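Pasting the structures in now, so scroll down.
We did not get these values from a lab; they are worked out from the coordinates using the rules stated. Quick caveat, the model's predicted, so the values are computed rather than measured. Cβ atoms are built from the backbone, for glycine too; each structure is taken alone.
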Structure 1
Amino acid sequence: MYGVNATGPAPTGATREFYIDKGGIPMKGILSVSIPGIVDGWLIAHRQLGKLPLIDVFGPAIELCEHGFPVSHKLASALATEHDRFGADPYTQPIFEPDGRPLTPGEVLYQRNLGNTLRAIATQGRDAFYEGDVAAQIAAFSDEYGGLITQEDLARF
């Protein structure tokens with residue numbers, strides 16, 4: 001049996017004092033986010049146990065992201081529940097509410113940026129995520145929304 005703990009560390013700015021001043025660590029939102037360790041976890045597991053090329057492993061997910069998939073009733077319900085949040089956000093609105101309303105069952109969900117990210121990881125490895133353009137985009141998003149993750153945090157991981 002082989003296991004991988006892909007939990008990422010807290011950003012450098014996530015100090016005890018910072019969260020005391022905020023009244024604690026929130027359960028949701030940008031200040032609850034750690035450095036994404038899952039990508040490194042995938043690559044460690046693949047390196048240790050993988051038999052297929054990484055692009056073949058990620059291929060089906062990339063295909064779904066790029067060409068879309070029909071929204072299920074359960075996903076449509078979740079999107080409707082999150083309408084106020086997703087509809088007001090310039091990053092999530094074009095994905096989950098492209099016509100200004102939550103996607104409904106049977107409509108096609110595309111996640112092209114996610115597909116691009118997965119393709120970069122599959123073809124360029126961990127540096128594409130932790131040190132490349134993806135890292136810059138994550139850090140910029142974090143900064144824009146008042147988060148703590150920096151490019152240095154990602155590169156250090």
Structure 2
Amino acid sequence: MLVLVTVDRGSYVLLLQAEVEAEVVVGKLGTLRFPAGYYAYCGSALKGLSARLARHARKEKKLHWHIDYLLPRLHLLDVWALDSPDRLECLFCRALLNLPGAMIPARGFGSSDCRCPAHLVHFPDSPSFGCFAEDLRLLGVTHSLRHFDRGLL
């Protein structure tokens with residue numbers, strides 16, 4: 001179980017890996033194909049961030065968000081998070097899309113409440129935490145991004 005005691009509000013990225021391609025029925029989005037590779041899912045929780053991340057790490061849960069349908073097929077590798085009173089997942093997605101190899105695997109995934117193309121980004125190779133943090137800085141994010149490796153999951 002993932003527990004983050006010092007960060008209980010803010011935005012986060014789940015870094016995930018798919019070893020093989022998968023077809024998944026994702027709620028109203030229907031059946032979607034997800035190629036093998038790495039995925040970064042962006043989200044926010046302005047209250048209870050540690051509980052949200054713990055929920056994402058659990059195997060058994062009610063399917064609520066788009067990511068809930070996909071998580072059983074992926075390995076949760078890392079969590080990147082920052083403490084902020086603002087929802088920054090759209091900005092996170094913009095920064096991720098600036099990284100090498102980034103592509104949107106499924107339009108509308110995780111972004112039904114905003115105008116982003118998606119809040120899920122696919123990479124053929126694992127994206128760099130340092131490059132992502134630098135892109136956020138260039139986009140004006142002054143909060144410190146924290147990295148929680150798989151040892152905390």
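Which structure, out of 1, 2, was helix-only ellipticity at 222 nm (-39500 (n - 2.57) for each DSSP H run of 4 or more, over all residues; to 500) derived from, given a value of -6000?
2
Where does the value 15.4 come from, among 1, 2, when Kirkwood radius over Cα pairs in Å is the thing being computed? The partial results should precede the final answer.
Working: 1: 17.5; 2: 15.4.
Derived from the structure labelled 2.
State the single structure among 1, 2 that was used to calculate mean count of other Cβ atoms within 10 Å over residues 75-82, giving 15.5.
Comparing all candidates, it corresponds to 1.
Thinking only about mean count of other Cβ atoms within 10 Å over residues 59-66, which of 1, 2 has the largest value? Don't jump to the answer; show the numbers that get you there.
On the way: 1: 15.5; 2: 12.0.
When mean count of other Cβ atoms within 10 Å over residues 59-66 is computed for each of 1, 2, structure 1 gives the biggest number.
Comparing mean count of other Cβ atoms within 10 Å over residues 67-74 across structures 1, 2, which is largest?
2
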